[in-house]
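Quick note: the coordinates plus some simple rules give every number you see, no bench work behind them. Quick caveat, the model's predicted, so the values are computed rather than measured. Cβ atoms are built from the backbone, for glycine too; each structure is taken alone.
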Structure 1
């Protein structure tokens, strides 16, 4: 059992490599317990507030179901059902909720807001996603790699392809570095992680032995065990950026040709993915730009290499581990 009692879960670099590995191990243990029918409810009587400024499918479902499995209760709070941000400050909200709840989850725009909640609530605060970091996703990704890539983490080659400037790309780099992986960011010029994030990863790599490559060459995909990507336009960005993004990133689409550079590699995506015309966004992009598939083709998304739905399920088990570790 991993105990990080009372600790916040705000970004990957707040944890040591040993703590990060232990959370993955606890996730694996809890998943096995659930599958075997031996799960113990360790959070009976706990109450968790779930603050959502941004919409969510996997994060909300994972927190709510994980709480149910462990005997805890949750309250969903969005911008229409609470005063947070428009009638009451983040600081005041944190001080109120911290007196009622045992933990608080926040999914929103600003990393500063989740940090402010943590500084003022007096209870563990979990980052369900901000514009800067996406740590719950990275635990799920690591568990998925452990299940599908039969190598120690230190021997795994993980490649992220596409726009790596924002939360998923940043978190991918730092998490893989904590795990000591051969981590490669493949992105066009101007779409790499910020310099301060690269410097942070390099500092971590000095202790873990991780190998970091940041390049615009698609040849860096060769030898990959896992190929990851994400959407090209993030939540809250304006539609007028689509033209620029498509022009820059279409050569970095994960398609059959790119996956052929890494035979046997798994394909990963945090979802949602724009791989067909079954979404309003996908149809709008096609009608405006004539592009039917964006960051990944439907062929790859539905291929045997794709483990995206295993990833999605693993959000449940890893988020459960975070709550158990910090509240038990």
Structure 2
């Protein structure tokens, strides 16, 4: 049995690796559609979010799929084969490092605690993605494809795109994997969810095509999503907001018109980061509050049950008959 199980396990893991590579490659193709400079600078790099989600869901053994997908996509845009290999290694080390830090922090896939949201933001996105930005920018500098004066601007754009991939894509994949479909939910709940999604899209679209700076109008919808639908609503709405904003920035419309690339990137990344942080952190706080409320209700129910048992026990106990003292005549 052991000899037969091992080839099956290796074959299953091989299929997972190929699936991860295919998902990474496809997501990279989508990300490159919104490139802003030289076919490489993109404000959102979805493969990092997919890579981290795959590691969290399937384990560290699927890391070769990340390397293979990164190699295939960088092969078409990299300056040389050696540089492509080095960049692919950096693209692998970033999500692997983020995964190891999250495991060390006892990260929960449900993202139902404030500490989990903070860990994903600061360990998974901000800290872990420094690896790929540093390796990628350094390799381009050494390969002569990047001037020394452009190192830090390139590093910041690379890091922001990878970090946004984690903040926007990873929560959505975790929700799709761990949440159950509420088919038994009331019709009003579905109507509210549809109104939330459509409203978020329309308000973001208006805010990004208007000549006035109306980006702040999306935050009430993100708060609505977190309060009413927790992580599922917050992650979905954050993805809608970020996608519409990225398309607007790439087209130079609305608040991104008549500005240079650097200012547009700063505005876009600040907006997307604030929107994602607001949605994720508020959803985690609401989920934590709901858990505390459920635990308190459970404790109150148990105390009520114990009190009822005590009352029933007292009612079944027969009172002792009164003791009469014997009277002795003194005569």
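Given a value of 17 for relative contact order in percent (Cα under 8 Å, 6 or more apart), point me to the structure among 1, 2 it was derived from.
The value was obtained from structure 2.
For structures 1, 2, which has the highest computed value of distance in nm of label points 7 Å out along Cα→Cβ at positions 138 and 298?
Sorting by distance in nm of label points 7 Å out along Cα→Cβ at positions 138 and 298 in descending order puts 2 first.
If log10 I(q)/I(0) by the Debye sum over Cα atoms at q = 0.08, 0.13 Å⁻¹ comes out at -0.36, -0.97 when worked out from the coordinates, which of 1, 2 was used?
Here the read-out was taken from 1.
Out of 1, 2, which has the highest value for distance in nm of label points 7 Å out along Cα→Cβ at positions 234 and 306?
2
With helix-only ellipticity at 222 nm (-39500 (n - 2.57) for each DSSP H run of 4 or more, over all residues; to 500) derived from the coordinates and found to be -25500, which of 1, 2 does the value describe?
The structure behind it is 2.
Please state which of the structures 1, 2 yields 1.8 when distance in nm of label points 7 Å out along Cα→Cβ at positions 42 and 170 is computed from it. Spell out each step's value before the answer.
Details: 1: 2.9; 2: 1.8.
So the calculation was done on 2.
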